Structure formats: C-alpha cells, structure tokens
1. Which structure, out of I, II, III, was log10 I(q)/I(0) by the Debye sum over Cα atoms at q = 0.10, 0.12, 0.15, 0.19 Å⁻¹, for residues 55-174 alone derived from, given a value of -0.35, -0.49, -0.72, -1.01?
2. For mean count of other Cβ atoms within 10 Å over residues 135-142, which structure out of I, II, III has the highest calculated value?
3. Match the computed value 16.9 of mean count of other Cβ atoms within 10 Å over residues 15-22 to one of the structures I, II, III, and report its label.
4. As an exercise: log10 I(q)/I(0) by the Debye sum over Cα atoms at q = 0.16, 0.18, 0.19 Å⁻¹, for residues 31-102 alone, calculated from one structure in I, II, III, equals -0.62, -0.79, -0.88. Which structure is it?
5. When distance in nm of label points 7 Å out along Cα→Cβ at positions 23 and 71 is calculated for each of the structures I, II, III, which structure yields the highest value?
6. As an exercise: distance in nm of label points 7 Å out along Cα→Cβ at positions 143 and 215, calculated from one structure in I, II, III, equals 1.7. Which structure is it?
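Nothing in this text is a laboratory measurement; each read-out follows from the coordinates by a stated rule. This is a predicted model, so every value here is computed, not measured. Cβ atoms are built from the backbone, for glycine too; each structure is taken alone.
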Structure I
Amino acid sequence: MWHGKTIAVVLPTYRERDSIARCIKAFEALGVVDDIVVVNNNAEPGTSDEVAGTSAREIFEPVQGYGAAIQRGLREVDADLVCICEPDNTFDPSDLFKLLPFTRECDVVLGSRTVSTFIWSGANMDWFLRWGNWGVAKLIEVCFNTAYLSDVGCTMRVMSRGCIERITPGFTADGSRFGLEMQVLCAVNRERIVQVPVNYLPRVGTSAVTGDRRKAWDLGIEMIGLVLRTRLHADAARARLGKR
C-alpha cells in the first residue's frame, strides 16, 4: 500500500523463465506492493516452478499475445493502482517509486526508455529503436495534444483503477501493439498522462519482437497506422469509452 492506496503488479510472461523470480522478489522487497499477478501466456516450461517460490499468483491465459496477457491480468486484480511491467530484467522494479508520486495528480504514469542517461550498456535500445519510439510518441503528441511523450514501447507504467475501467471498452489488440493502444486510448479519452524516465537494462533471453530488426520495423509501421486511424475516428473511439 502506498499513501492509503493498494498496489497490484501485473507481469505477463512468455520467455522470462530465467528472470521472472528475480523480478517478483524485487517487487516484493519494495514493501508497498499488495498483489503480484503473473499471467502465464503459454510460457516456457519451468516458468511455473520459478513463480511457485514467490508470493505471486499465477494465472494461465491460453490466448497468445502480449495484449491478451495484459488484459487478463487487469481483469484479475482489484487494486487502486496497477503497475504493468515485463519480467525480463529490462526494468528495475525500484523505479516504481519514481512513478508513484505522480499518481496523486495523474491517471496514468508511463515509463520512458529513451533518455540516454538511463539506458544501460548492453540494453536493446540502439538508435533505430530509440528514435523510432520517439517519433511515434511525437506523432501521438501532435495528433492528440498530449503532455510531453518520448516513448511508446515502454511497458512499465502505473494506471489508476478508474482509468483502466474507462479505457477497457476500447481494447481490441491481443498482440504487441496493445501497449500503444492503451496509450492512445488514454490520449483519446483525455486521461491525465505524464511520462517519467526509467532505467532500461539488458534483457535476459531474446525478445520476440525487438530482437529482430525486421519485426521491429513492421511493428513500428503498424503503430503509426494505429495512431493515424484513431485520430481519424477519434470521436467514435471516444464514444466507446467511459468519460472522465
């Protein structure tokens, strides 16, 4: 609990067997997290054994995809504040303390991995990924007149329960672009958004998307299309959502 508000952490897992226990224990050590939910999304064999040695609850989601896993996790938790994070060692759970203070005034606090000061040596954030994320973030800024944004692929974020409930009717993506869809829906619905730099570390294992330049390019094009389509049909998108 943090300042009277309960906190839940949602961790989707697919290829994080060798890092997930370390991530869970790091969140446990913070002393403010009330509930940790691991969404096993057809994960590597042995993942459940790693989770079993922690306080986390493991939920199985048969529908493949990052978006399907996160949506299942959001349905499973009932906390005032929900932190979403990938348990692949790329994020430092203690950065939660950077995000939480902004929840007093904001509905969603997004992490950003594009500030060079916080990109660790060996992290998968070369110029192509860094500037690609920055470019799509600026497109969102221009299209929806949001607060300053510099990243669209950072999965570490904290959202209020009210914000989650308001944007849930707009969820459509089961795959990798779901993180961006959440961000765009928040912009469409005029949720109060702020972005905070977080540490970005070397990943344990190989990413299913950003480890392949071609896949990263294809996802980037898909993201740009999503932003532009949503801008074009913003009124219809807003009508599907619960207003603040």
Structure II
Amino acid sequence: MSGAPSMPRLESEQTDFDLVADAYDESLPAHVVEHYLAKRVAYIRRHTLPGTALDLGCGTGVLAERVRAAGYDVVAMDPFRGMLSQLRHRQPDFPVVQGNGTALPFPDATFDLVYCVAVMHHIADPLAVRRTLVEMARVTRPGGHVLIWDHNPRNPYWPLLMHRVPQDTGAERLIPQSEITAGLRAGGAQLVRADLLGLVPDFAPPPLLAPAARLERIVERAPGLRWFCAHNVVLAVKT
C-alpha cells in the first residue's frame, strides 16, 4: 500500500497506517463491515477452490481470518507493522508477512489465490498499481486466481466517505476497471469475470440493513444502475 518506487508529488501524503491501526476497524459501523465481509467471503467461495491464498494489503486481517475459516490456507501481508500487530494480537499463530506489493517476497507460482480488497486506491501511482498487479499474477500458480476488489470510480459517494475516514488523506486515486484488467494481463492473467457489487452505505442503521441489502442485490443486476455500485470486482486466472 505504500511503495518502494518513487511516487508522484501529491497534494496529500499517503496514509501512515501505523498511526491509524488502533482506530481502523472502528472507522465504519460494525454491521456494515459484517455485511461486506460476508459478501466477500461468499464471492471467494463461489468462484475459487480452497487452497493456498495471499491476502495482499490485509490491514488488520479481519477478512484474512474469515477466508481462513472458509478453508483456505491464508498468508496475511501488509507493509504496516501496526496493522499486522492487530491480527497478531487476535491470532498469534496466523502467518503474516510485512512487505510491499510492488516486490512480493515469494517465488513464482506460490499461491492458488492472491487477492486484495480496498488496496489499489491507496497505492494510487499508476506505475506502482501496474507493478503490484503484475506481481500478484507472478506469485499465482497456473490455473490459480487473482482477485481485485476495489472502489468503483463511478460511484459518487466515495469522495464523501473518503473525506471522513481516518485512512484516507486525499492522496488516493480510484482505479478504473480497465487499468486493473490491463495490469493483470501484463502479468499473464486473463479476465474470468468483472462484477460491479455493493451499495449498502456506511450510514445505513442496523434496522435498515436487510432492506438495503435487498436493494443492493436488485441494483447489482440492473443494467445501467449497476455501473454505480460501490466496488469493481475483477477475477482473473493465471494462464
């Protein structure tokens, strides 16, 4: 999420996640976080088979824990020691690696699944984004999958939410789907499917979560409307 390569001059500095690690999991309401955790695990289980997995930019590791519970042998990786310490505190035996996506410290063809969620917009720099996507494909085994789940630039609510949460400083860049697929292709991974998913906002109160989730499913299937869903979800297979 922060990068070794030189970064362009930006109006704001990229987030130091070590400074926000203690508050990171409290930045969104727990019931909304739970909705998206369940949604992401369900997607992974639906479209991939259990095996070795790398959670790139795992943050505090809450998704990595769920994916491991679903039967995957997960390694959690993040460049920030403070974020990893949150996972280590909860699960001392969880395999973690501190490292950077632009130079993954793994041999070629190590994992059956390599995924990242809400990471690419923090990398931001186009060259670093492409390098990270190529690296993700490199460490994926032939026939294995690469999954990118990130913010959809077409959704008009993202700038408002990103202005309020502690992990966003203004240095982020929302990455278009075409840039993601091009980077994966450069690494030798071919597109399997691209979905636009998610619509439940952070301000949805607990009693309205169920109807908001039903509306979300309708919008995800609606031509035209689905282009404004919250997330670009890109699944590729390593050739």
Structure III
Amino acid sequence: MDFKDKVAIVTGGAGGIGKVVADGFREKGAEVCIIDINKNDCFTGDIANESVLEKFAEKVIKKHQKVDFLINNAMPMMKGISDCTYEEFNYALKVGVSAPFYLTKLFTPYFSSDASVVNISSSRDRMSQPETESYSAAKGGISALTHSMAVSLAGVARVNSISPGWVNTAGEHLSEADISQHPAKKVGRPSDIAELVFFLCSDKAGFITGENICIDGGMTKQMIYSGEHGWKLER
C-alpha cells in the first residue's frame, strides 16, 4: 500500500500498537502526527483534556491543511468496580470515547475526499474479566460510537473499528497454555492489528464503513467447558 502524500493521525502513537501503526504509515510514505501522554517528537499531551485536543488539531492543520487517516488508539485505564473512583471512571471514558469523538469532530472539516477513521476498540467490548469496568465501558462506547459516526459522516469519511484480543505488545515470554488456548494457536502481535488498520485506510476497503472487526485468534468464538481442550474450572 502506498500512502505517499497522505496525512495520518495516531493517538497513543508512542508505544505498543500505536507505535507500530505510526511506524508502518511512515514506511508507506505518509506524514504521521502522533499525540501521546508519553514524551514523543510530535505532540505530548493528555487527550482527556479538551484544550490539549484543540491545540493538537490546530498544530496538525496549520502544518498539513488536511487529514486523510485518523487512528483513535490511545488506551484508557483499566480499573474495576471495587476500587475505581467516579473520577477515574470518567477519565477512562474521556480517553476512550470523548477524545475520539472530539478529535473526529475537530478534523471533520479537513478530511480529504477518501478519509478514513479507524477506532481501536477491544474484544472486551463484548466479554470481560472481573474488575475491568472502566476499560470495558470505554471500549464498548467506542464500538457504538463507530457505527454512529459512520452514518453521520456518510460521504465525508469511512469509520470503522478494530477489536483486538490478546496482543503481546511487550514481547513477553508466553506459556504453551497461553498460545494453545487460542483457536489460531498464537497470541496476537501489534503488526496483526496494524495490517488491518492499513487495509481499512486503503481504497481496497472503500465499501466498508460502520464495521467492527474482531482480531482475537478466535477466542470470542470458542465455547468453553471445563474438562475439554485443556480447560479446567478451578475454585
């Protein structure tokens, strides 16, 4: 895929999936602007802050005058109902839902004719572990936001989301059990997600909008019964 002369925005682009996406866009010729709470060479700031988003958007438009691809990737915190405060829960929603909404709104007047928005959700938008309410709520919110914006921005930009399952962003050593529990017999890599981002931004995906695509090695499709396929219920 050739993204020469395209402008790609990646939130949370200083590490993990976001960094792999940003690096991949650069390799394919795009101009890349990232915003991350961690220090980086483009824009450092907290996307939960409205004025930060406005300053970032202003900088991008002043430099490039347009946006071709917006990748809403920044990760909200994961805290559960036992210890997550009201403020922390709302902060997670600001990072995971409000910021993607507002950035899309800010950039809408500057979207190119073949613009694409890709929201990074999670398979936790449909399944959960205990004590993950803030993260799951944010990911469920961005999945719903995706199809709503796809309809509102019809003819302006295509809007899709990706729901990754377990992605080994830190390059950790994985046990055989970790790997074999997946029907795909592997744990995901950041590049697995990045490749779908690039496809959804390409003209090959020109008839796809409003979709949420789950990349989880088949985990959300697997029926689990204790005593089968290596699974055992422990109390």
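1. Here the read-out was taken from III.
2. Details: I: 17.8; II: 20.8; III: 23.6.
Top value of mean count of other Cβ atoms within 10 Å over residues 135-142 goes to structure III.
3. Details: I: 20.1; II: 16.9; III: 23.0.
Comparing all candidates, it corresponds to II.
4. Values: I: -0.62, -0.79, -0.88; II: -0.53, -0.67, -0.75; III: -0.60, -0.73, -0.79.
Source structure: I.
5. Numbers: I: 2.0; II: 4.1; III: 1.1.
Largest one: structure II.
6. Values: I: 2.4; II: 4.5; III: 1.7.
Of the options listed, only III reproduces it.
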